[in-house]
Structure P
């Protein structure tokens, strides 16, 4: 994972401006109450005002959990995730406020309904829309379109937002100095404290481990451009994979165009392993 800095002034200022606008537009002065001011309304508002794009830029376009490169235009793949769940109980609230200081300072558990008085001072923001509580995640699914009329879903792993649901986790991406290591066999080494979070998010599924394992070797012999070009040519995929210690069944799986396309979406790991190899040589 990579650190997500919710104290960045540029993003924070822009996000708060958008949220103030959202809450102001949700107030209906003629009836003296909020109308359709909930997460579904926020998603509609987002379509026109760019909250999703702001989060995408803040995260350099990567999923907050698995580091997959997101497609901002595909809302089925690129989803807004609540760190503190949309529906939260007192126990969850205490956990997140205790373990994530910036949530305690900038977020309040509040569901806006017909009885909610107008928020004269929006900050701290309601948790369902608070910028400090929002990140972008992949859906854990793979999409491929055969024809414009028919859409097919190929799901080769379920992780991240879909796997988590409302389960309690440590938002590791908010902790700058966490020592989490991606091993060359695709597995993850981290403090025992965070192992449950890794399990809940299903970040060690067979396919995710395979993608990371492949990237541990690919850039040592081939360029990123060549790996991208291989999406259109099976023989090139086979040539590239023959230079790795992957097993035959793993090579066959990655040669499938759907798997190779997904592998390329996880290219952050190629740069990760490349950087760590350079550090070892120093």
Structure Q
């Protein structure tokens, strides 16, 4: 059993207190003063999931992501050995600029870290994948509640029975995030998020969780349970933790990921408005 790293923020603050503080967040994460989940941070900028694999597996994973664009919308792929992003962020350090990382060896979680510099190798290729935290600011602007921000916790994430399309060595089922939405606001939530396919886009399921293989919303596989109030329906979006479930199923020799809910937030060259591109 791998010990968790405690989520922490300076001076009793929470993630939502940094909604408009991109430079400050950038510095505090790199200094390991923010180690907590990032929902609600830097609401005008996108966030990203991370998958880092040996070069010998990079093509298989790129093909997997291409076949599963809702769960794995690729924002950037680095050259082997590169620790710094060049397209979606200016000098973001992949090994230091995420609040928490997970290390997997042969599909097993072997450690959680706030800095993975010591694990870096010249054969590692990084994939940055769009994150649904990126559209939460747009939901709030549309007066649609985001429960985990209200409750100062991580978004609940669940394994499903929705099979991803296999590619090379990679196979497994989709992971989804869940946000309770008032019934009357569900169409608006679908419209807002559906316009942002680079950060997972529209929901993959609305309503009864058992249909997609989820039996207890109070026991998420990743993240925290949230309150579902009367008059609300659970809405499920594809999630960038899907690659971690796929890594556990496919068992590559080595992989670095973000810890679920702990994203790369110091990005992007693109603002939220540039992510609002309709799918063709």
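Every read-out reported here was derived from the displayed coordinates using simple, explicitly stated rules and does not represent laboratory data. Here the structure is a predicted model, which is why all the values come from computation and not from measurement. Cβ atoms are built from the backbone, for glycine too; each structure is taken alone.
Figure out for me which of the structures P, Q the number 29 belongs to, where relative contact order in percent (Cα under 8 Å, 6 or more apart) was derived from the coordinates. Computing relative contact order in percent (Cα under 8 Å, 6 or more apart) on every structure in P, Q gives 29 only for Q. Each of P, Q could give helix-only ellipticity at 222 nm (-39500 (n - 2.57) for each DSSP H run of 4 or more, over all residues; to 500), but the derived value -5000 comes from Q. Largest in distance in nm of label points 7 Å out along Cα→Cβ at positions 84 and 180 among the labelled structures P, Q is structure Q. Here mean count of other Cβ atoms within 10 Å over residues 76-83 is compared for structures P, Q. The highest value is that of P.
When distance in nm of label points 7 Å out along Cα→Cβ at positions 236 and 260 is computed across structures P, Q, the figure 1.3 traces back to Q.
When Kirkwood radius over Cα pairs in Å is computed across structures P, Q, the figure 18.5 traces back to Q.
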